[in-house]
Structure I
Amino acid sequence: MSLLPYALARPFLFGLDAETAHELTLNTLARAQGTPLEWAYCNGRVEDPIELAGLTFPNRVGLAAGLDKNARCIDGLGAMGFGFVEVGTVTPKAQPGNPKPRMFRLPQANALINRLGFNNDGLDAFIANVQRSSLRASGRKNSMLLGLNIGKNAATPIERATDDYVTCLDGVYPHADYVTVNISSPNTKNLRALQGDEALDGLLGALAARREALAQQHQKRVPLFVKIAPDLIEAQVAVIAAALQRHGMDGVVATNTTISREAVQGLPHAEETGGLSGAPVFEASNRVIGQLRAALGKKFPIIGVGGILSAQDALGKIRAGADVVQIYTGLIYKGPELVRQAALAIKKGR
């Protein structure tokens, strides 16, 4: 169990600019992982395995992509008790993202707004960091799973987005337990247009074909998941569900951040451009999860993410139709203790 209650660290972190606190936390994790300092935040992992997409998830609580974009802290994050950790989003070339300031806390709503814009060090640096993690270096079995999340560069025209996704898939494939295709960030221009019928068909068709070639080359079949937005009407969800099945995708991540501000009107920073995460996304995410479950049937894997701030929220995601869940903003507001609390609640309560 953690030796340092997060309640002691949070006032200091929340006294800093949100992105400064984010970078400080990642730098600290990167230095502490694999050392005795890990005991300051580590949690024993709750064992609650589930088989999805041909993988054994050690428990049903994972870390959502976006926190560790460059895969620097895989081992440190794993020590928090996650059953799976997803890192990225990575793009083929390094890019700085959008101008600062670009991350804002809304504490009254247990929420964040970010417009980071896929800031990352590029595919080569990302893969090198993944390979350095003890999780990959040791080749351990029956351990935490690793998801690698891929996207497109901001400078790549949307008409050529598929090229970027295929390049990233080629790079990450040998190192991933599963790959997530991020087509739902609101912070890269026109990216969400890839959720439309024709564009989605083109992208998923190309990725499915490339995956078949990679599976033969590497003698393993890596599951492909697709991450979608909460700002979709039921008809759009149905189109996406049909495309996922048509192209042999292995699962869906529901959902990314929202562009809606209905739940935070009047709060400081509420009108900042970017994706809103945290408690205000909970119901919208659950709505999309429920629609996906109805459209996809009982066996299609769904990773539920959006607004988990408590153990009961995590259980609520499962009851909405998710098989496993991910947290991000909840980790910032509640700390590593939330991982174990959520995993125990799901184990006991479903």
Structure II
Amino acid sequence: MKLHSLLSLRALLPAALLASTIAAGSAWSDGIKGAPPPFDKGGVKVALIDYLSQGDYFEAYEAGVARQAKALGIDLRIFQGKQDAGQQRDQVEQAINLGVQGIIISHGQPESLKDVVQRAINAGIKVVAKDIELGLPNVPLISQDDHDIAHQVLNQALKDNGTSFPAGYVFVAGFRPLESRGEIWADIKKANPGIVEKAQWGAVDSTTATTVASQTAAVLRAHPEIRVVFAPYDEFARGVKIGAAEAGVADKIKVYSADVSTSDIQDIREPGSPWVATSATNPAVVGEVSLRALALLIAGQDPGKVIDVKPFLITQAELIKNDIKTIGDLDAKLPGFGSSDQATAPWLGRPTL
């Protein structure tokens, strides 16, 4: 299934129907020649259980998992998240009852998942975690290098604005990537006391960008002195961009973010956009890495305890200079962005777009 086709399906189908559609589309393999068991016989069934599904990043991540599953002939069931910890627990139980051989847990609240994930492990199911530290020694962590992401984009902020400016910060506690990126923000402020954080705001809900936009407009009206906003999630940055325009100060601030998608690129390139830089991995590639790591575990091979996918700095100036308008253009023009050598083995097939 091609990436754009999957994203179209996501917009049209409810979660349960989407899961069965993806599974039916990928359960065609009779086995992979030369692969270890059980991939030599085929019929491997795995589940992706999300806490968050809405937003370009998470849609592309799911698409990458599905694309790699198809390349391996895996029967993939996707349980889409609605920011509901109780529902995510129930979905893990459902996956156990389905008899899956592996589960990817994408984000979530560790305290609500640890025991039920342990139950899956006790049942012989292999588990990998994406951006959630479960504290279970047998569960590899798939991650972007969130410290590096924050370093890259904040160093660009220092380059653009010097070491003294009034700042705003968009943050929500309880999410490992945001917590990690926030650690670097704290370090940068400590090392540069001229950076004064005037306000902090943020939300993660079913309409994150819209909610953050309303918050941003209010904050920027109350603190018109803010000149730099660190918004370390693309839905945050999109909300800040909208809110700054609503407050009439889009030409007076600069926004530094994390993550990227085609629609993000369009927003960054828009004339007069305050969104000037982001640091990101390709979310679809992170999805592919997640599925490959799980496949290695199922095959009895070690993908590593922590699997970090390398981020890249992406600036408004470079996007315009190199006429980059889509993620496909980034794949073509930014070496290394469109693939990763993490969690690989000779028998693992690579997806096709």
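To which of I, II does the computed value 4.3 (distance in nm of label points 7 Å out along Cα→Cβ at positions 35 and 171) belong? Structure II accounts for this read-out. Structures I, II were shown, and Rg and Dmax of the Cα atoms in Å, for residues 155-306 alone at 17.1, 57 was computed from II. Upon calculation of helix-only ellipticity at 222 nm (-39500 (n - 2.57) for each DSSP H run of 4 or more, over all residues; to 500) from the atomic coordinates, which of the structures I, II produces -11500? Clearly, the read-out refers to I. Looking at distance in nm of label points 7 Å out along Cα→Cβ at positions 115 and 291, point out which structure of I, II has the largest value. Once distance in nm of label points 7 Å out along Cα→Cβ at positions 115 and 291 is worked out for each structure, II has the highest.
Quick note: the coordinates plus some simple rules give every number you see, no bench work behind them. Being a predicted model, the structure only gives us computed values, none of them experimental. Cβ atoms are built from the backbone, for glycine too; each structure is taken alone.
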